[in-house]
1. On relative contact order in percent (Cα under 8 Å, 6 or more apart), which of the structures labelled P, Q is highest?
2. Ranked on mean projected area of the Cα convex hull in nm², for residues 93-188 alone, which label among P, Q comes first with the largest value?
3. Where does the value 20.2, 69 come from, among P, Q, when Rg and Dmax of the Cα atoms in Å is the thing being computed?
4. To which of P, Q does the computed value 32, 18, 16 (semi-axes √(5λ) of the Cα gyration tensor in Å, for residues 61-252 alone) belong?
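Rule-based calculations on the coordinates, nothing more; no lab input. Here the structure is a predicted model, which is why all the values come from computation and not from measurement.
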Structure P
Amino acid sequence: MKRALVTGITGQDGRHMSELLQSKGYQVFGMVRGQNNPKLQTVMDENPALELVEGDLRDLSSLIAAVEQVQPDEVYNLGAMSFVALSFRQPELTADITGVGVLRMLEAIRIVGGADANPIRFYQASSSEMFGKVRETPQTEQTPFHPRSPYGVAKVFGHYTTLNYRESYGIHASSGICFNHEGERRGLEFVTRKITNGVARIELGLQEKISLGNLESQRDWGYAGDFVEAMWLMLQQDQPDDYVIATGETHTIGEFLDLAFRCAGIDDWTPYVEQDPRFMRPAEVDLLLGDPTKARTQLGWTPRVSFEDLVARMCAHDLREESQRAGRG
């Protein structure tokens, strides 16, 4: 039975990844910084077979101990401070966790090693935010980076660190340059979930408006459950590499609003949405559009959930959740 260590286990991607790996017969270990994470019980309820191991991306010794304890075949580094807006308020912490944390995990893998015939394989969750002020559209694995946030800068550090350990130490280390991927497990602080949850609350009479930032931003949105399959496929390849993981389609925040409000039977969302300067980024990323050709041809990966289906399933989930919460209230 293969063993996998997953960081960021209580996040959207970690939860999807643990389910995927267990469906493929893995023994899955989720790394947690402490036992007081408010999401931890939800994760354990979803996946009772999940085993927890302590570790902190800010502390190398704890990562060495975690890798030694688990003796994993594969490590999926999905842990990060992943909210772009927060990275402007806490840039140093973002750099330490999202950037240097990658180096620490790779160093732990290098130190612990693994069986000679079965060395540890490593996946790094890189981000389309690394492209930032894009130099070309669509963005490929060869597109230069121009990050526009402390989060994007930290991800660039982690991405190149992964490449460096691959080339310097021969570690099977791959990066997935993931474009926006959403779903029912997305945090409420992210714009997509903020919209679908807000629409549900407006439909139930619990909220009057949704406050947002730039409505013209264009993103390549996919479903998180599809994206974790691409991550897994990367570590099944004979040779490590970097791949853009995207749908190849772009949509504006306005288009997302159109679909979400139509789920509630509302054709004109303008009375319910207000722009708030607090949610504007100091340096905006206007357009992200990925070219997933390499992932399609080399990994055999294609996304299954369409943009329309993604919005619909998020809206249905949030309406169900808010209805239950209102009923309990």
Structure Q
Amino acid sequence: MVASGADVDEVRAVAERIQTNIAAVIEGKPEIARTALVVLLAGGHLLIEDVPGVGKTMLSKALARSIDCTVRRIQFTPDLLPSDVTGVSVFNQDTRQFEFRPGGIFANVVVGDEINRASPKTQSAMLECMEEAQVTVDGKTYVLEAPFMVIATQNPIEMEGTYALPEAQRDRFMVRLSMGYPVEAAEIAMLSARDLVSPLEELEPVTDAAEVRKLIEVTNGVHVSEAVQQYAVALATATRRSPDLRLGASPRATLHLVRAAKAWAAMQGREYVLPDDVRELVPQVFPHRLLPTMEATMSGRRTSEVVQQALVQVPVPQVS
């Protein structure tokens, strides 16, 4: 379907309701809530990385509670098994048949807490789910109901008890966010507001799964001109040619960038994507997928700096 003005107005209205809901829990971080919504409307998955105690899980739960849909939480620990995530076939003594018992991944919104504390084997159980929205157990495939979104939190890799996410898994997350510490005024307000009850307890849904499915369809119908598509590809190509990287942005990264730009445009009330939409989202879509060379790592150059360099080097197209 092609998105109309009325369609994108509805996207903007619902997005504002959800942002207002999240702001009741996560104070002073409107840009964080906005980016999380972009991922939801683009049909992607969100990775939130930061030190403990800054509200990563709170943001995940606030977004999940704002939608009246099925929500499951998976606490990733070193002893978590792949079957705990995907599900397992159990023999029923009464029927003399194997029955499938769904794992934690079977929900519209899956909150994966501290995903990098699980073993690489368990982490890899998420690959098929996140890319194809399905699970295969014992040769049988089970489709995950739309909308399907994984919101995962992780601690910085230098912290104790963490395993680095494999490249294939990082590439499946559309956006990586960093919460950062709250401003002083917001932190003081938090101390007063949370003396008696958590704001999460009072949070009510402002939309449902059916409406979110409709909004995702509208977002998919947002127009992307050929010039903007070429611009997104040129930015990805610039990272692949960078001498500071041994792994540049993948074609999936380019696809995620364009999808996110569509959602961003719809949330602004536009049925078409501008180059500025792409520029706004590149710093959040690309860096976590890139691998620096050993020389760049030793010199302290970060992948985000390579992305900023690409934004400077690649000319911005003129779209009429």
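1. Q
2. Largest calculated value belongs to Q.
3. Structure Q accounts for this read-out.
4. On the way: P: 32, 18, 16; Q: 29, 27, 22.
Going through each structure in turn, the value belongs to P.
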